[in-house]
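What follows is calculated from the coordinates using simple rules that are stated; it is not laboratory data. Just so it is clear, the model here is predicted, and its values are computed rather than measured. Cβ atoms are built from the backbone, for glycine too; each structure is taken alone.
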Structure I
Amino acid sequence: MLYGADVEETLAIVEPAEIEVRVPSLSPSRAADFMTCPLLYRFRVIDKLPEPPTEATARGTLVHAALERLFDLPAAQRTPLAARELVAPEWERLAAAEPALAELFKDDDERADWLRTANAVLDSYFTLEDPRRLEPAERECLVEVSLPSGLRLRGYIDRLDVAPGGEIRIVDYKTGKAPREAYEASALFQMKFYALVIWKLRGVVPRMLQLMYLAEGQVLRYSPDETDLLATERKLDALWLAISRAREAGDWRARPSRLCDWCNHKAYCPEFGGTLPPLPAPPPPDPPQ
């Protein structure tokens, strides 16, 4: 199947407070947080606890930015060398916008070593596809739609490819490790979320969902159907109901797992001897009309 000229086979959304209260809204990242650990959802969405960047998250942001800029170039110029030449200026732009990124490294040598790891990820990308043969329809596109239940789904899609016949491929870049087979369904949840939104918006079930694990040179592909997406819609409605009940009861329970090793909020988690911060006060009611 052709996508552009191809012959081969990334949310956290920050909602304005008034919208978050009045309109039920969910992104793939926040849905995944609640499924992983309701208390993590609370820390991120209700308490809005800060999370400092890490070298891994910064690398992901930088690689995504470089790939987005790569497709700004004419097709013939989308080479590995061109991608590497985008890394330094994109890093300077990102670090200027978020000073905490610049504080990750103690000196120029340490930063240079880290930038080389980003270059290596980009080099691996070129083993998976040839961007000179692609013309994405959209990149880093915000998509949102409301379900019949009233729940609004929102998120950013890394790349949308549209074939001449109208078939849609949703592409997401990952810079972390590819999941083992037993965890592929969890990895595809985000992609089915996006596929559901596109189906609702355009009336077309995406032909292909493609997760590209750049650092490891692996691609996970899945072709959804309407049954898949209807099941995803039911799952999201049930998930929002569970979130709403937790919010009403103030009951955000921790769900310990191996992922706790990477959590930034152990100091507040009772599972690790921490003390929960007090819940923020609810917003005042709307004034009478």
Structure II
Amino acid sequence: MSELSALPAGFITIAALGFGLAIGSFLNVVIYRLPRGESLVRPGSRCLSCRAALSPWDNVPVLAYLWLRGRCRRCGSKISIRYPTVELFTGLLFAAIAWQHGATPMTPVWCVFAAALIAASVIDIDHRIIPDEISVGGLVVALVVVPAVGSVSGAPFVTELLRSSLGALVGGGALWSVGFAHARLSSAMGRRFEHWPGPGEDIPKPSSLDYWVWFPGVGFGDVKLLAMIGAVLGPIGVMETILAASLMGLVLGVGWALATRKWDAPFGFGPAIAAGALLVVLLPGGLFFPY
């Protein structure tokens, strides 16, 4: 690690940029296929219109979109601008993380964490869901990897494990508490929402699992995502994430209302949560609480 730390910051940043562009290309596959239950490996990348397989040259991040002028080489169908946008954003984000943290054991973890948040955000925008493969899978991995990496840096493994576990409880527990309290208050007031309870359904009873995990206005996917974030950032970091996400959620909510011209139009909260977590990663040392 000492040899890596001696590398120039510019070199590390450029390497992270290139790696991020490649990961961004893979994230486009994850974003499209994971919510549809499709394999992330087979078949290879194809045009969504003519289904023709893409050559390796047509898969070069960002550049392929530019030299193809945003259209399929075979059928001429328009390629969504989202693909190069996700690739470029991921590359720039990886570069920013590498520039901020340097060649430390946690830098690759931050990058993988950022990639998971990007995928979760875009999927939430498209489908208003956050797949368990990202939230729950990320939580399990984080509870193992983050303490292990912390121990490599000299911190006691048990201490780091407790920190990650407490972060997961604080993150998931905080949003769950809000959702649960809101659901119980809404029930007591006799309020009804578009999707809670469903058509012809009664409000869940305590004997039902839905009573504990199905809330109006709060997706349980957000709860699990915050638990994963807490396992990575720890209790203080996830508290800062919640504060930042609340502010960003307000901004996004107003923007979404203006775009749809409906003040009660639902939108996914995942992007605001992800943005808050990324701010904590990029601005270490205390976003709201100095530590």
Structure III
Amino acid sequence: MTTPLPQPLVERLVATRARHAVPPLLRQGARRFTQQVLGTLFPHFAEHTDCSAHGVEEDLWRCAEQLGRLERAASTVLNESGQSAVPHFLSRLEAVHAVLEEDAAAIFQGDPAARSLDEVLLTYPGFFAIAAYRVAHLLFELKVPLLPRLVTEHAHERTGIDIHPGATIGRRFCIDHGTGVVIGETTHIGNGVKLYQGVTLGALTVEKALADKKRHPTIEDEVVIYAGATILGGGTVVGHHSIVAGNAWLTTSVPPHSIVSRRSEVRPKGSAPDALDFVI
């Protein structure tokens, strides 16, 4: 016996699907595109590798074709049209690769447990999340719709590291362990910064009216932020060469060369830290 279906529910879902008809290509293709681009940049992420110039060219063409398809699908969802970002994406991919090599080297140099760069590339979730972010940030700068968020969400699902593609992150960036790291859209991070697991760089408020304002903190060069620290607010600046201890809660700026304890005290650099502040 067939159970009768409630027609109001059917009508509601029909209307919802008509309003939000997202092509499956976007959801599935974004994951493939992320792996495709990262596999082109680093063979550690590729299923098959051809080290010849022809093989590299073929991989780049496949990335370009997939990006074009995803662009068109996203434009259909948003009812938009514009100039393709594919040529600009390809022209800037070399710079992304160079920065990622610096990120990998910084992770390797900063972690005694890492035995080689290949180990970092193959096994470190922090590097995968950073690599996906840098690809997504390029797409974000090129104003490709939807895809940047889908790329970083793929990395989020895989690593537990949530980086908004709009965040601005400098060179030699390290995320160690990484699970639970959150980096908001308007965060500014300088060069040589290192984060541990559970760090949140977030907003003090989530009012929709602040969508176009700087809501997330600025982390200047060579700062280390230990596990579980929370730093909030668009006006909050952590000065260069500072250390933020584990579980600290920070909503006000601190000057360069500071040590911020987990009790939110600011002390001059050189003073003795608490024994538990820096345990990972």
Requested in this report: Supply the structure label, taken from I, II, III, corresponding to Cα extents along the principal axes in Å with the calculated value 58, 51, 45.
Outcome: I
Query raised in the report: For which of I, II, III does mean projected area of the Cα convex hull in nm², for residues 127-230 alone, calculated from the coordinates, equal 7.1?
Result: I
Report task. Name the one structure among I, II, III that distance in nm of label points 7 Å out along Cα→Cβ at positions 119 and 135 of 2.5 was derived from. Result -> III
Query raised in the report: Thinking only about distance in nm of label points 7 Å out along Cα→Cβ at positions 167 and 199, which of I, II, III has the largest value?
Result: II
